[in-house]
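These are the structures in question, set out in turn.
Just so it is clear, none of the values below were taken in a lab; they were calculated from the coordinates. Only a predicted model underlies this, so the values are computations on that prediction, with no experimental measurement involved. Cβ atoms are built from the backbone, for glycine too; each structure is taken alone.
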Structure 1
Amino acid sequence: MSLDEKLAQLVGYWVDQGDEIVAPMAGEMASSQSYSEATRHGLGHLTRVYGTRPVDPVERARWLWAEQTRLRTQTRLGIAALVHEECLTGLAAWKAATFPTPLAWGAAFDPETVREMGRLIGASMRQLGIHQGLAPVLDVIRDPRWGRVDECISEDPYVVGTIGTAYVEGMQSAGVHATLKHFVGYSASQSGRNHAPVHLGRRELSDVFLPPFEMAVRDGGVRSVMNSYAEIDGIPVGSAPELLTGLLRDDWGFDGVVVSDYFSVAFLETMHAVAADAGEAAQLALAAGIDVELPTGDAYLAPLAERVRSGATPIELVDRAVVRVLMQKEQLGLLDDDASEPPTAIDLDTPAHRDLARRLAERSAVLLSNDGILPLADPAPSRVAVIGANSASSSSLMGCYSFINHVLAHHPETPDGIEVPSILEAVRRRWPTAIVHHAIGAEVEGDDRSGISAAVDAARAADVAIVAVGDQAGLFGRGTVGEGNDVESLELPGVQRELVEAVVATGTPVILVILSGRPYAVGWALDGPTAPAAVLQSFFPGEEGATAIARLMAGDIAPSGRLPISLPRSAGAQPFSYLQPILGGVSEITSADSTPVRPFGFGLGYTDIAYDALAVPPAPIPAGEPFDAVVRLRNIGHRATDEIVQLYARDTVASATRPVAQLVAYARVPLDAGEAAEVRFTVVPSRLAFTDRSMRRVVEAGEIELWVGDSATRRVSSSVWLSGATYAVTASDARRVEIAVDRGADVPNGRHDAGGDGAGMPAVG
């Protein structure tokens, strides 16, 4: 291969890139090369050929197959291009299904359903000739002011790791390579600002931010990783060989391809100023371990070629990356002849897609409060008021990286391409005989209060008012949440709080539905004179989200979602994580209160669950050995439900400070009315490990407090003692807890007090 041919394999080309801003600084970084010139020596990646503009999938597939044939037959090497697309909430293409946003995946606590979703998304991509998906996001949430929170799964690294790995396994089972992002530390940005510096200690990096990526690499076998835009303690990740090579490849054994986040190689010069020019930026990135520059070849083409030819950059760095790229293409069949034909018809939003989208939306809705109004009683209300800007908007159900909000927002003349019923439409379908009064009341953004009086009138004329508020996702200042839409306040945007309070003041029972991409400080809505009768939190639930919400309100299904992130008290209490040491919580030596208004893992249901004892080994366990923790529970109510059983631990004394609570494992357990179950968690040593003073991941001897509950709050508890020498965790150690659920187990009716706070009390779930 000539140098030009090698470099061509290390870059992408954005065929459709125009004035639409769908990536940071995309307009400023647009490639000046024509497509024919860029592909003269071949091409590594085709960038978002379906996902940049609304193109008909069948017509675009015909173009893509012809273009791949041209690359195979009319370039000297005959190597086809790898096609990548965004797929965070489903394939980001016109007419493709849109699933709930990742924050909703976390709220569902349901890896199996996420695995199924990944498989469906991957199958759609494969049909269209797409080889690589730019998901999942494994950034651990640290500050809800950050605009990209809706792209993330949880504030807990184990939830992020297990659910993100399930997505990887599902997608890759369909023959499409998943891409982990953003490796690593991106979400720890200063003050929750996008692209802001990250001030992160090595121990927190190791114990909180790296475990989800390690699980997806070691257990999920992911084939691609994308670097973070972040600089950690002054070192941009895109120029850090200790992370992209030493840790990722040498320590973890990753043998796939590292791709750059869009324009991040050039950012080493323009935003971080650690490179004098684009050529030096290319060398830094290539030496660090970034194999492919996306979305275009701003640094890896002419600037890098000049350095290689002058001897400033060793050709061995280029060869290393080319070998990795060609190995990936070989795995995907791109080095072979292809006699296939493009699809002449394709359904990207089948009944299977919609059924799964609805199930995930149902399982991710979190009931934050309920005075008994939900489920709505029979007979159904005869007069319903549906209020709020998000009540009649389909885009309010979608995340930032949905095609509707990411791309179609720039093409208002183009229809959605998929059916997305609004809350208003879903209410009318679910209660067809009811008289429905509708009023916007107030927009998501702005200070226009002129519509509030009409909303008040609608509420007064109704038996119940459903008020839908929250966010409108978008990018870089367009919308209230999403990439580049960071905030200083966690109050509901605009005058939506005033709208809710005015409707509540009418005396008509109010069900508040929050459609958002981040948790807001809504303590005022959960307690006191301004509190609605019920509050339902739904993190951008996707195309079937409104149908799911209507079914939940009607009682067709019970809510079972849990908060994947603590519900904040205020913006001033941020950043906050339930994974805090003693000094991170409330104390007598500060007047500031960071206690969340609802804890991590919280969520109400329509029945009562009794937790009855937590059994652990009575004798000491060697620090490097697994052990079983067994809890018994019973549905003592009259409705079937799914209970999210959560096992927590606290290392009472350690050589480094440890969190006062840490989720060890969780299980989604279906329970019929009156049914009992026994849940057995086989806790592996890695779940109790931390980074000690010598920067080793270890498990130390001593007492481990354990408790089980329906949130991070203790229900039934016990302790286990670890004995012997300190155990150093190895690569062969299991990272996921094995769970066995025996439904219908012989569980005594009596409630045994195992010594925990609230033991023997029924948990609402």
Structure 2
Amino acid sequence: MKKNQQMKKRKKMLYELMCCKEYQPMRAKELAILLQIPSGKREELHKILDLLLEEGKISINKRGRYEAVRKIEKKKERVKEQETQREEIFRKGHCYTGTFISHPRGFGFVQVEEMEGARDIFIPEEGIGTAFHGDKVQVVVTKEEKDNKRCEGTIAKVLERGMGEIVGTYEKSSGFGFVVPDNQRLLRDIFIPQGKSMNAEKRDKVLVKIQDFGSRNKSPEGKIVEILGKPGEKGLDVLCVAKSHDLPMEFPEKVLNQAERIKETLNEGDFYQRLDLRDVVMVTIDGEDAKDLDDAVSLTKRGNLYELGVHIADVSNYVQYSSALDKEALKRGTSVYLVDRVIPMLPKKLSNGICSLNAGEDRLALSCLMTIDEKGKVIAHKIAETVIRVNERMSYTDVKKILLKEDETVTERYKDLVPMFFQMGELSQILRKRRKKRGSIDFDFPESKILLDDMGKPVEIYAYEHNVATELIEDFMLTANETVAEEYALLGLPFLYRTHENPDGEKIEAALSLVHQAGVKVKKAKENIAPKEIQKILKELQGMDCEPFLSRLILRSMKQAKYTVDCTGHFGLAAKYYCHFTSPIRRYPDLQIHRIIKENLRGKMSEAKIRHYDQILEEVARQSSAMERRAEEVERETVKMKKAEFMKQHVGETFEGVISGVTEWGLYVELENTVEGLVHVNTMTDDYYTYDREQYLLKGDMTKKVYAMGQKVKVRVEGADIQTKSIDFSLEREE
């Protein structure tokens, strides 16, 4: 009798445990461990579980775990209730499709392309549902925009998962494990069941494939598919960022085999029906460490006319349409240049070998030969399949030294080429002047150059400025790109263009309001602003303290350039026609238009070919634009990460900087070496500061101190977080 009562009591206790809100379904073995029942005394537990199953109070789910039926019913009721609520919201509200962007603090936003000019939709924590950062979702607006507050919504449905694999740190537990995502926007750890860890060890960096995205009350579940390395290993940090964006690190074997079969030398048969330019003096001009040299330039002058040749590696001769090489190149879209490595679009056998315009070697090219007058206008041109031989591999540094007469030794070494370089410098200035006259906008922000030691640790960061040599090549490439785009736009053949739309009206309006407050006159034609007006504003801002901030604000108000099949012009360059023709080794659109140009030059652009290109080019444009965005994001993230790692070595030190941004939560300060950090407003203890949203100012209530963009300040490095890629400063107290 006593035994029956004890059994009844234990049965009730076990059932109540399973009904608890905190209880997660478990196997019998896990329950025994939880209840601290020794392995030899678990028979009674199995009997109780069997009784509860017979009575219909509990059930076994498809993963072999026990859970209370009442809890399941409640859960079903709750889910049904939520669905009803969602349906009601869905019925009443405006529905949009967009991308969910999660915030580390639990809420998120949905970016909706169709809501032109509108701000993102705010999603409170309770409205996220099962959405993950990057998912394509259907969102319903529950509160309209009011009193300068964003409109609010709830996610009705996840249409497409944005990420299937996640990089993180493996944490081991008894019989199972979990992965803590590196991405701070992924708010939940990934549960790793027994047998799905690939024997990863604690703190290993891993790549996990999500198999179940979970629910509000259930963790996502996955399996480890790759162990990336252990903390501190050289290059692991950059590898993790690359992997988290699904960047392919290795080429498939089929692609490598195809590249291996390509011969490394040319013979006379390869030159058939090509214009032979091997006697034309030409050079490549690149950075010292460049390996993939895909453009060469030549120049002669007859009276007031310049004969400029831009010669581009004929990559399409080796990468045939729809081959394994071509499919992989389209999948990658672009080469990615990270702080410690290059992830190429094509295997090195091609990019650094037969497709690289190495000095002294015969190479196949597609050349744009232009006649340019003394005002910089292209008065005649010819695009031709050619064979070339580069005379000299030049660096930007040496060409700059020659043009600025900085080094007699370098000038003497290249004395035979020096007259051509000075003519190139002359033409470059003419082309740049012409471009500026029509309104081309030049945002001259210094790039960050990060030097790493043998272990991949940052030892120096400095601003890398453009010089006369980099500008020279830029001017020549832009001219060739415009010339090619104009010819094919006028021909009306299917083509890929590089287009840049007019700025977002609301954003440019806000930026120009601040420009006006800074004392710069602004003229606008109705709703639109001309590139020339922006150019004029940037010129007037030069030398002002607020120049860096306002220039960046204007830049951010502009839309991103992209690839399209329609020639709608390039706002930033003030160009009616523009395409990417000059880098087929590292950009897929260039490779694609080379094929079109060659089909046309050979007289093979039949109706069938036109239909073929009409069918494929939209997708090529979409994929290329998407892969370009991905590359930019990874490049930006790795730079921010290395900056944080560098500043971690300088905690406690003082630096001079310029306020580059003002927000309600503090001041962003940029140092001379391009590193940017945040001074949190709650660390500014000398006063209570309020944020002036209209003028982007922080104002002290008692001291009347004002902090504004462009103001010079001294800051102390308080901390740097490599994981979040953030740097914290504090203002140095004034004496």
Structure 3
Amino acid sequence: MTTAPWRDPAQPAAARVDDLLSRMTLEEKTAQLYGVWVGAATDGDGVAPLQSEMTAAYDWDELITHGLGQLTRSFGTAPVDPALGAQALARAQRRITEAGRFGIPAVAHEECLAGFTAWGATAYPVPLAWGAGFDPELVEELGRHIGRDLRSAGVHQGLAPVLDVVRDPRWGRVEETIGEDPYLVGTVGAAYVRGLESAGVVATLKHFAGYASSAGARNLAPVRAGVREFADVTLPPFEMALREGGARSVMAAYTDTDGVPASADPLLLTELLRESWGFTGTVVADYFGIGFLETLHRVAGSPAEAAHAALAAGIDVELPTLKCYGKPLLEAVRAGEVPQSLIDRAARRVLLQKCELGLLDEGWTPEPTGPIDLDSTANRALARRLAEQSVVLLDNPDGALPLAPDARIAVVGPRAADALAMLGCYSFPSHVLTRHPDVPMGIDIPTLLDALRDELPDAKVSFAEGCDTSDPDTSGFDEAVARTAEADVCVAVLGDRAGLFGRGTSGEGCDVTDLRLPGVQAELLDALTATGVPVVLVLLTGRPYALGRWDGRLAAVVQAFFPGEEGGPAVAGVLSGRVNPSGRLPVSVPRVPGGQPWTYLQPPLGLAGDVSNLDPTPLYPFGHGRSYTAFVWEDFAGTEPEIGTDGSYDVSLTVRNTGDREGADVVQLYLHDPVATVTRPDVRLIGYQRVRLAPGEARRVTFRFHTDLSAFTDRSGRRVVEPGALELRLAASAAEARHTARLTLTGPVRELGPDRRLRCETELSPVS
């Protein structure tokens, strides 16, 4: 085999794979199409629900004689020292290569939603915090760091980013998303993909597509999205991450849309993804998603039928472990029930990707190339920068923040002294360690209480928990009120506990009926504000919560979305004034807890009006955030031109820091389409620019708008640019437009193809 053409790295990858496939048996080809989850429990108490029911029995030594497509979560299943884990993974790869005729290793994949999900690895802020930062360049750096850590441990593929657009904030996985706007999700998500892929790791886009639109905000519920919502809201982030990020893998969603499960939808996974968008990588199943075609969706009557439906739709790899693509598929092919051409098609895609990764090369070795430090000083510094940029100052009406350095401060609340308050559900401590209570955290995570004491050493800081995150017990209220009454200011630290499948208040499978604060935290906040002592509310959450109940009653409101292991010092820095807050809301904060779903992307009929007594206007809109310094926007350049439906137009202004400290502003560009052939959102984000300025400094921001950005899906399903009036609004949030450029598009309706422009280019230039 060492002299065979498929071993020759000088040959084109396609020629190498064709030669290899010609030598492989049906069993060997099929073996490339599934993963194995070594060490995963089969007794029903695993990481994922239904794990035991959806796992087929196998003999490892016999199985690997045919080869193996993937190894599932060697690091993310149980606590293991990273160096020892890398050695164990290398041993497994050696066994795989020695057992099979061709010596082809498996692709090792891991979760990396907010960092490498491994014991001792950096726990970064969750993606919702990335969205709050409005800084794709920093997120691209994050992707590079995570990718390097994955590669150092022998991992080839990362199951991230999540590109679902929030449609209902009651959904438990909101913390895993980047926000409620497809342009923000697409630009930030594509940046993460670029970073991960630049480190040689295959980025896996999920969940394709529609998962976040599940009915009633229930995890894995049917999707009720219409054709235009799907085309104009759900799909664009995936398109951007593929075209601009270069992602090499896509994960099919669990859900069904209008009765068709994504995992069995050839129009989605083949016609759109491959034939229209030109994707050439691999499509992988979400965990147990192929088996769910039989057990949950009931569009297949057996594992073999499920395998056939998924393969025909375009799923190349069954994850996480063997169920449908093993013996049931082999028997169905031999019986003539499944065409072998489907096996060949999927195996070719898998082997082409392995060729890209160097896994077909003779000199490939599984051994780690150097020391493994998954929580380096550089990682922690990056985690701190991300956390600091993501903190959103929602309100500070009377200047209660920054806190006085010598103040008497009562810190109250169930999230103040808990390190896990900083972490999302896909961090290793929240995802895995809860089942290993005797194992240490593996990383240093300062609590907000400890960080605030370090930040303000001259302050007199007292603490009372007040209540649990979700328990109804109110017996701690009296102590909390007493501590507050003795203080100059109360810092109420409330929010979520991330978990999985009902074991938390936020996270996968932790959906809620409304947006009230969990447990009795709202009642605790009522008791604190009743003391008359100024109360600064700090929220450490995975979703927005309704805050209208306390509008006008709080001294300040600070929102942090699970800010990671450095989140405590970051939030404490905002409270002390060391950090000037610059985060902006990636999701609207509602005024009332019911009346969901609601995002800012509403046509006029979805806005407040006289036809209903219910006002859905948020308390704090998408894009909102305050600062400790002041910015003015001046010298706006925006005429009223006529341009063709294939034209472009520049709009610009100068941002000046008129305050006495450094800070960052976020200029946002929204599109308003007054008249269209279908209803359109009143405004939607089409560009943004983060601008950091020293006191007195100014910079000019220019947005280069192209008419492609005004396109939408018309009644016939075409993506078109229509002639007529448009408004470009430069705004501080979706509800705070400061300057407007009115355009008129002339010419014919123009239909767009897959080569359309996806982003609004921006330019920053100095101002003397």
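Comparing distance in nm of label points 7 Å out along Cα→Cβ at positions 212 and 404 across 1, 2, 3, which is largest? All intermediate terms of the calculation are to be shown ahead of the outcome.
Working: 1: 2.4; 2: 6.3; 3: 4.3.
Between 1, 2, 3, the highest calculated value is found for 2.
Determine which structure produced the value 21.0 for mean count of other Cβ atoms within 10 Å over residues 100-107, calculated from the coordinates; the candidates are 1, 2, 3.
On the way: 1: 30.8; 2: 15.6; 3: 21.0.
It traces back to 3.
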